[in-house]
Structure formats: C-alpha cells, structure tokens
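Structures given as structure tokens follow.
Each reported figure results from applying straightforward, stated rules to the coordinates on display, with no laboratory input. The structure displayed is predicted, hence computed values, not measured ones. Cβ atoms are built from the backbone, for glycine too; each structure is taken alone.
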Structure I
Amino acid sequence: MAISLASLQRRQVNLPPRILVYGVAGIGKTTLAACSPAPVFLPTEDGLGKLDVVAFPQANSYADVVGAMDALLNEQHDFESFVIDSLDWLEPLIWAEVCVRQKVNAMEDLTYGKGYVYALELWRDYIGRLNRLRSEKGMLIIQIAHAVIRRFDSPEHEPYDRYDVKLHQKAAALLVEHSDCVLFCNYRISTTKSDVGFNKKVTRAVGDCSRLLFTSERPAFLAKNRYNLPGELPMEWPTLEAHLAGTIQTDHVNA
C-alpha cells in the first residue's frame, strides 16, 4: 500500500507507564509497588513478607508466569496495576524453559551464548503480554528487580563500576529499552573524611536513612524516564504518582 503525507496523524498516547524499579536489598521496592492503584502481584520469589496484597501463587515455571498474565488478559477484573516481583527470579524460570525447549541440561550446553539469545525470545513474549495488559486492560506495569554492581566500559572515559539491573546483560538491555521509567532506589549517602593520625585520612560513608528514587542516569547507576521527572524523588508512591500524572510541575528535563 502506497504511503503519502496525507496519512500523517497527530498522535498522543495516553497509556499507563511501564515502570522498572530496581535497587539495593531491603530498601522497600515491594512496599512501594504495593501502594500503586489496585495492584495484583505475580511473585517469582518469596518476597512479599507480611504485606497485605492480592497475589497469584508464586510462579515456579515460565508457564506459571504466562498463565497468570493470560488470566488477567482473558478474565474480567478490577485490578489497575500489575506487579512482577522480581525480574531476577523470573530469569531462571526463563532459562529453565529454554533448556526444556532446546533439550539441554543447562544454558552453558548451548555454545557461543546461544542460550541467552533463545532466552530473549521468551523475554519478548513476556514483554508482549505486558504491553497487552497495558493497552487492552489499561494496567500500570511495575517490574521489580535487584541491583548489581558491574564494570561499565565507557567510550569516553576509563572503565568504572556502576549499579545495574541484576539480569543477564542482553535481557537487562531489552527490558530497560521497553520501560518508560527505570527508577533506581538507594539511600541518601554522603562521605566524610576523618583524620586517623600520621597524616592519614579515612573516607567514610554516612547516611540519614532517607530513601530516594533516582530517575535519570548518572555515572553511578542506570536510570531513565519519559515523563520529565526531577532527577530524584522521595521513595513514596503518592509523590511519584503525582509527578507521573503531571500534577507537580518541574523545571527538569530528562532524556
């Protein structure tokens, strides 16, 4: 079919965001997601603790994950948010499914990294269902992950360490690309130098237990957003929701 300029349309997509939240252990990522509108959780690990939330049984296979998502797609419900907790425990389920389909015992049995390429096909299938939940059911998507420190090879500077999503790097890149917000959770930390004598000083980290959401990339961590969020926010759902909804104006522009 021929395409002409007459086919151009002005588009404004008004769908709920796809949020990936990752950070250090025990900081409250699951608690943050539990405050989202009418959430339903799909746990892949035993991480809900004593939170009073509605949740599917813990997924022990990729089929369990697909089944839960298909139930939300095909049945009537009033849930407004879908929470995966967590991605780094979902990944072994995907690897196990790859091994079953390729008839091997371990991912390493598939030479030249082919197993992780096959895994991307399942990740794309998973992302496709997430997008359908968002577009067909109007659901907010929240994916929770832990953080890992990795070496970052910058083309402009010497390599350095930074926080990243705790997934195989191919999978992490795919999920980050398909997320509207990648939010890094950490405590507010500063450093102080103490004189220990003999003309020596020791640098120590100090903090006040303030928990923050970082919304744009810095050398120390990966982050992004498509909502003009300020560079950091208190780790509170009402504040994040207000910014996402545009009810709080900011002077910051984040790519």
Structure II
Amino acid sequence: MSSKDNIFHQPMDNPAPFVFDEAVAQVFPDMIKRSVPGYSNVIAGTGLIAGDYVQPGTNCYDLGCSVGASTFAMLQYIKTDDFHLLAVDNSPHMVKLCQQNISGNNHAGNVEVTCADIQDVGISNASVVVLNFTLQFIPLEKRADLLTRIFQGMNEGGVLVLSEKLAFDSLAEQQRQTALHESFKRAQGYSDLEISQKRAALENVLIPESLATHLQRLTDIGFRDAQLWFRSINFASMMTWK
C-alpha cells in the first residue's frame, strides 16, 4: 500500500527537476490518482482494450510501467494464456514495486518486468502496446522515432494506447484548462504551495503537446484510425491500430 504524497508539502527555495526516485515511487499511486483527472478510468479502459485486441502467441508492452497499474489491468482482462507481457521502466524503484504489485496475479508468469530506457527496448510481434503518461517525458525530437519503432514492431491489427497530458493551441483554452486542473488538485487535498512547487519541478521535464499534434504524428507514421477514446480536463487517452 502506498503512502500519501507529501513530497512538495514543505517550502523549497528552488525545487529540483522532477525525477522518479524512491521517494516518488513510494507515493506514486496516491500522487497520480490525485494529480491526473480520470486516471482510474484510463487504467480500467487500458485493460479492456488489451483484452479486446491481444492476439494469442504475441507480445504486449507496457512502456513506462511505473508501479504496474496498467500492467495489472491488462492481466485482469486478457483471456488467453498464450501471451508475453514486457513491462518496462527506467526507474529501479518503480520496477521493484511493479514486480511486487503483480506477483499475486494468475498471469504473473507471463510478465517480464525490466529496468531499461524504453527508447532502447526492441518491439516485436506486438499486438498491444501501452504508453500511459510516458511519451510526455521523452524529448520532443525523439518521440516520432520511438513511435515509429513501435509501429514497425507491431502486428497487423495491433493496438497502441497512448495517454498524455494535453497542451492547447489557444492561450485562453490553455489558461482555462490549467485553472480547472489546479482546482481538481485542490479538491484532492493539495495545497497551492504543493501545486506551485510541483509545477516548477516538472517544467522542462514533462512537455505536453496538443491532441491534434499527437493524432497527426500517429497518422504520419502509418497508424490508422487514430482517435480519442477518453478525456478529462487536460488529460486524454488515444488508441490507434496498425
């Protein structure tokens, strides 16, 4: 069971850039649930999508698996026993907790949890690939290359789930959505100090893009029918197929 997120509770002179260290890993389930509107819906939907599109005898990938919420959801809804799921994260603290969190699942033996940079992971024979709130931490200039490698390693009919924080082309909409997101976080018990300090820590670490940018890039790479399936305030999830 995770602890409550109090990482930004005390005043800091200059918050360091956000990293997924041991302190974050220990509170991550509480942090993301209280920071990302609609998070539980995205996780449940990820499991449902995986269950619908997994192909027997193929690989599934949870890229940026953190403590394993998406991995666990996929295991809950995948009906076949003939699959291999690779869960990858570059934080050893996240990987350790992911391994613990899925250990009791009946399909735990189908899962390989690996500590690695997702940009270095080979994708092959894939019917389901999940990038939940992960691409936003990859440098902008490397995102197309990562998605292209994913596309090349997928089977025909395979599905990609991509969930991200959104940016908006209109300044007025950006301001409205940011204000609403901050109201959401206050409603979850975060103080203005915590909101401000975490925002400073994430600056230049988490770089969001617009929904149109995401969908166009997926289409340009060759994915088909790229579409929005869920959105809450300034967070969204998309799915697309090869």
Structure III
Amino acid sequence: MTALNARRRRILLTGGTSGIGLELIRRWGDRHEIVTTGRSLSSDLADILENRPSITHAVADQAKPMEAADRIAEALAARDWETLDHAVLNAGTGFAGDPASEDTARLLETLDTNLTSTMLVAQRLFPLLEKGRGTLTLIGSTAHRGAPGFASYAASKAGLNGFARSLREEWRGRIIVQVLHPGPTRTMMHQKAGLDTGRAGTFFTPPAAMAAMIDHAIARRVAGRRLSFLRYWSGESLLARGL
C-alpha cells in the first residue's frame, strides 16, 4: 500500500479497540500520530500500543455522551494537540430484536452511543479541525435505510446521516465533513447484538478490507459513500490507497 500523502497526521479515532477501528489503527499506526478511544483497552489494541508512543488510548464510554466528550478533549490536551487533521468517529453499538418489545435502556444506549455522543464530540472537535483544515468522518451504516431487527440502530444511523449532511453545509469552507456507510462486516458486533448471522455471515466483508475502503474514502475526501460487499468483491480494498 502506498500512501497518497506521506505527511504525518494527527488522527482521533473512536472505537479503536476492535473490529474496523482496530484495523484502521493497524493501517495508520506506523505513519501517523493517533489518539484512540473505547470503553476499555482490549488485549489486541494493547499489543499494538506496546513500544508505540505515537498511539495513545483513552477510556471513553460513548453511552455517556457528556462524559465521553470530556474524556476525549482531555486525551487530546494530554498530547498537547491544538489542531487535528482527522477525526474518525467510529464507535457504535446496537441490539437485535423486535422494536415492539425493545428494552428502553438498550434503546437509549444505542441512540446515545451512535448519535448523541457523536454530535457532542463533533462539536468539541470543531475548533481543532478548523485550525488544522481537517476532515471529520462519521462512520454510519448501510442500515441507515432501515434494517429488520435493528430498528433503533437503523434510526441512530439515519440520524447520523442527516447530521453529517447538515454539518457539511454549515461548516463548508472550514472543514471537510463526510459520512461513510459500511455494509455488513465480519466483526463481533452481530454476536454482541444478539444476532445469529448463520451462513450469511461468511459473505460479510472482512474488517481489514472494510478498513482499507474507509481509508481510501477518507483520503479521497468523498462526501458520502456506501461501502458495500460488491465494492469489496470488485477489488476496491486491494487497490485502495489511503492516508
């Protein structure tokens, strides 16, 4: 993989402890300065952090939006970062089930984690991104159009899509705002959500390939893109060039 631009960048990445976020850190860790967040430090991320002072992790639970925004701001201040090149707001959660009987606490956790926290963090990060002429990337989902068994998750991602479209107009000329919608990806999210994907799960996009397509879209500064299984099979992840 050849980077489009060899300049060393300052990147904030939420949800970097597993799945797509962890694969993005693997792609960027040797070339860029990274602050990543998650509810806890996973063993996989701990292995990457070893002997890599360019990457730091901060505990930030986005199910608690105001607290998460504070923890992220503190983590950036601890690195003496007054500007940002990229903020990739990737953290998310969801639970499978019939919306007629969905547990209220889980519904609120989904909305707080996927939407409310993202909105508050974006607000906090705007001054740093503006100074750095940076890019704000919101990681949505192809489910934002509606997904059986994931009504509140779909609603949160639809809200995220609308939020990104609004920010793109509000902040035009000051920072780049993009929203990327990954399709089903072979991570542990579905199992954690309580969904058995069965044989269909074998056709989901591998997380490293999805990370490659996200990296490519970020580098290209596309306003919005659906990162579907068809894009993966077309070979985009193999040809993708990123940051």
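Supply the structure label, taken from I, II, III, corresponding to Cα extents along the principal axes in Å with the calculated value 52, 40, 28.
Working: I: 73, 50, 49; II: 52, 40, 28; III: 47, 39, 39.
Derived from II, not from the others.
I, II, III: which one has distance in nm of label points 7 Å out along Cα→Cβ at positions 101 and 125, as calculated, at 2.7?
II
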Entry that produces 15.9, 43 once Rg and Dmax of the Cα atoms in Å, for residues 109-156 alone is calculated, selected from I, II, III: I
